[in-house]
1. Say we calculate distance in nm of label points 7 Å out along Cα→Cβ at positions 189 and 229 for every structure; which of I, II gives the highest result?
2. When distance in nm of label points 7 Å out along Cα→Cβ at positions 125 and 213 is calculated, the result is 1.1; to which of the structures I, II does this value belong?
3. Figure out for me which of the structures I, II the number 26 belongs to, where relative contact order in percent (Cα under 8 Å, 6 or more apart) was derived from the coordinates.
4. One of I, II was used to calculate helix-only ellipticity at 222 nm (-39500 (n - 2.57) for each DSSP H run of 4 or more, over all residues; to 500), giving -10500; which?
5. Looking at mean count of other Cβ atoms within 10 Å over residues 21-28, point out which structure of I, II has the largest value.
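Please treat every number below as a calculation from the coordinates, not as lab data. Here the structure is a predicted model, which is why all the values come from computation and not from measurement. Cβ atoms are built from the backbone, for glycine too; each structure is taken alone.
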Structure I
Amino acid sequence: MAKIFCVANQKGGVGKTTTTVNLAAGLAQVGQRVLLIDLDPQGNATMGSGIDKRQLALTVYDVLLESASIMEAAVLSEKSGYHVVGANRELAGAEVELVELERRDQRLKKALAQVQDDFDFVLIDCPPSLSMLTLNGLCSAHGVIVPMQCEYFALEGLTDLVNTIKQVHANLNRDLKIIGLLRVMFDPRITLQQQVSEQLKAHFGDKVFNTVIPRNVRLAEAPSYGLPGVVFDPSAKGSQAFVEFARELVERIPTM
């Protein structure tokens, strides 16, 4: 049965999409069957997986409006080894269309129920705002993986996200919890980052993943080639860290 995780943070620019595509590629490399769902109308996770969002016949938009199933909309990212339900600008319109529909926050959950046995992991790349799209992701997930920069403002954003998750847990999805915090774009030479990292570990304990993703230029270059960094340059420190993170996540599953 698939483990469904949202990659979410209400603060923009923290590397959510980079985390999602590289974790998907890392999990595929360690032998897991992975589905990535792009819930961001920008479609960056789609393009970063090597799939042209402009050429897609079916997207997550069609899944949410129940005119296509997950398997009909899923496309294999051949170089990366995982499936993608892509997104493009059409998805921005889904916000408005979903408002009038019944069980509008449960659409994705219903669609994913049909593919529970086809994948080991489903990763959902959420937009930074708390929108109807993000709500669909949170309502369908078992947990949230939070990529975080070790900076002061990131701690404030984390407080907002924790409150949101508590509200969704209380009212809409009793399964939802924070799976863990992933420290990304980490530079050990910066004292403040080390201090914030220690604060996170002191406050959240084993909810902080052991793996740390370093600041790495190869990870930043990879999307322009339509590839996750893990595939683009497997020898880069950032890529190796994501494969290590994938292993850590697989090991943690039995204890969740």
Structure II
Amino acid sequence: MSRPHSPNVLTVAGSDSGGGAGIQADLKTMLALGTHGMSVLTAVTAQNSLGVQGAWELPVEAVRAQYRSVVDDIGVQAVKTGMLSSAELVETVAELIGGTDAPAVIDPVGVSKHGDALLAASALDSVRTKLLPVATVATPNLDEVAQLTGVRVESEAGMRRAAAALLEFGPRWALIKGGHLPGEAVDLLTDGAEEHWLRAPRLDNRHTHGTGCTLASAIACGLAKGRSVPEAVTAAKEYVTGAIAAGFALGGGIGPVDHGWALRRDTPGA
């Protein structure tokens, strides 16, 4: 007898050759959370624990062909986006997602963990006007929400203002990630009518490469399983908090979160 097939989740993002973020982090998260991960590659980066040494965007035709190949044959229950470095790519992916009957988690990646620019300034308007309107959930960190809305957050009250400004661009839900604020790690999820404050202890571990990609992918996995947005985000926050706690040194810089921590939690001798 064949077992029931896992939900299909598609990531549209760039590659991280060091394996901590991007497509690689997305697929590891999808496997760990019991879904079938599929990918549309948008860019190739030369990247390690010290930073991004180079990035090469794929042609729009290649991105479109990958997306259609997967969606038209296999189908998807959720889509997640990451690095979309140009306005042309942003607009193409927004059009593709707009024609797909599945929830979409938009992670508007602007810079890497090391401060390397991953989104052209000229693409910001396309993110605002094309990509955010097709988002079920948009998941910017504080730097990204400032880029998109002009709202600079220095307190929890500022997170509420940032969320309101982001929602004006059309996503159904905004998840403002407050990890850069002092104190506990707090995120705000809101659709403009209801609010969910998600809190976790701040962990003393600098190995946090891939946190944003991992969180967005985990949310997509929850949505693919039929969970509501608040349920999916709450479960994703729990998963990524565990992954940060288990983050490990790799190379000479910032190491990655541990995507497999939950798989080993119940394994004897792990």
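1. I
2. I
3. Traced to structure I.
4. The value was obtained from structure II.
5. Biggest value here belongs to I.
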